[in-house]
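Here, each number is a calculation from the coordinates, and none is a lab measurement. All figures in this text were calculated on a predicted structure; none of them were measured in a lab. Cβ atoms are built from the backbone, for glycine too; each structure is taken alone.
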Structure P
Amino acid sequence: MKNIREYTWQGVEEAINSIAMQMFKDEWRPDYIVGITRGGLVPAVLLSHATDIPMKTLCVQLESEGLDENTERNAQMARDALKNNKKILIIDDINRGGDAITWIIDDWQDVVGMSNYHSESWHSNVRFASLIDNPNSKVPMDYCNEEVDLDEEEIWVEFPWES
């Protein structure tokens, strides 16, 4: 049986402020924020407003029917980050296993003909954030409000925009 954990609007706002402060302490400011649809849209909007950084969206829905129709490739974002030296923060509500982030990494590397995610251009230009990060994920977040072992605790997180 899964435990349901509810995030309140106040909790979401605190999480966004925490992520903004982490970026500020790192002295890292993206040229734009990318919200992964659907869960990352609200965090992206809130972070955009809090930091006055423009926002874009990217549809990555790997568990939905019609994957080919719902998941979009975005060659311009890949070129911006990995060829044009723009800084991009990609945000989602929760990084459960890292599948969406892995898909973006693979897609963007394919677009620009790069094969090394650990290269300097990735970390200096592209960073990842989520309100909640599972430490067992394939791809760790650069910024998160909290880490929760979602595998061990069998937690289902419900955000206020889902109710």
Structure Q
Amino acid sequence: MFEKILVPLDGSKLAECILPYVEELVKGRNVKEVILFRVCEQPEIPADYPANMPQSWEKHVKDIMDSTQQQCRLYLGDVDKKLKSLGVNIKVETCLGSAAAEIVKCAEKNQVDLIVMASHGRSGVSKWAFGSVAEKVFRRTCVPILMIRAPGCLPGF
């Protein structure tokens, strides 16, 4: 039923609570690919770059962006190792940008059949201040979503 599954992770242990569900979805089914995906936050780059530096401003910015994405890839590589025993093709992707928008883009680009993600379960002021990536993804895509509440979250209104 689901051949390609997108698994957005934010680097937190809370988000990783979905991994056992991914394992169960893959076992004994015809899943061909699991895409581990992480959206990295744009790094803050100080504008006080000295003119006498050996590399250009553009190269400096590119190096910082590349380093940020490399850190995200390293994290996903560790998760990839945990899932290798499933016997399914695991693809790792990262990008910089807005989490919800990039998750939706990734789902469309890869033509996934299912998105499996955790909800941190924020409510009230916390939800207003930080927003809900899971809710935004839910509203912006037609791809089915399996959303798991992270352990310890309290239901709110």
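Some observations on this one:
- Source structure of the calculated read-out (distance in nm of label points 7 Å out along Cα→Cβ at positions 4 and 76, 1.4) within P, Q: Q.
- Here distance in nm of label points 7 Å out along Cα→Cβ at positions 60 and 108 is compared for structures P, Q. The highest value is that of Q.
- Computing volume of the Cα convex hull per residue in Å³, for residues 84-147 alone across structures P, Q gives 76 for structure P.
- At a computed 3.3 (distance in nm of label points 7 Å out along Cα→Cβ at positions 12 and 28), which of P, Q: Q
- Source structure (of P, Q) for percent of Cα pairs over 23 Å apart, computed value 43: Q
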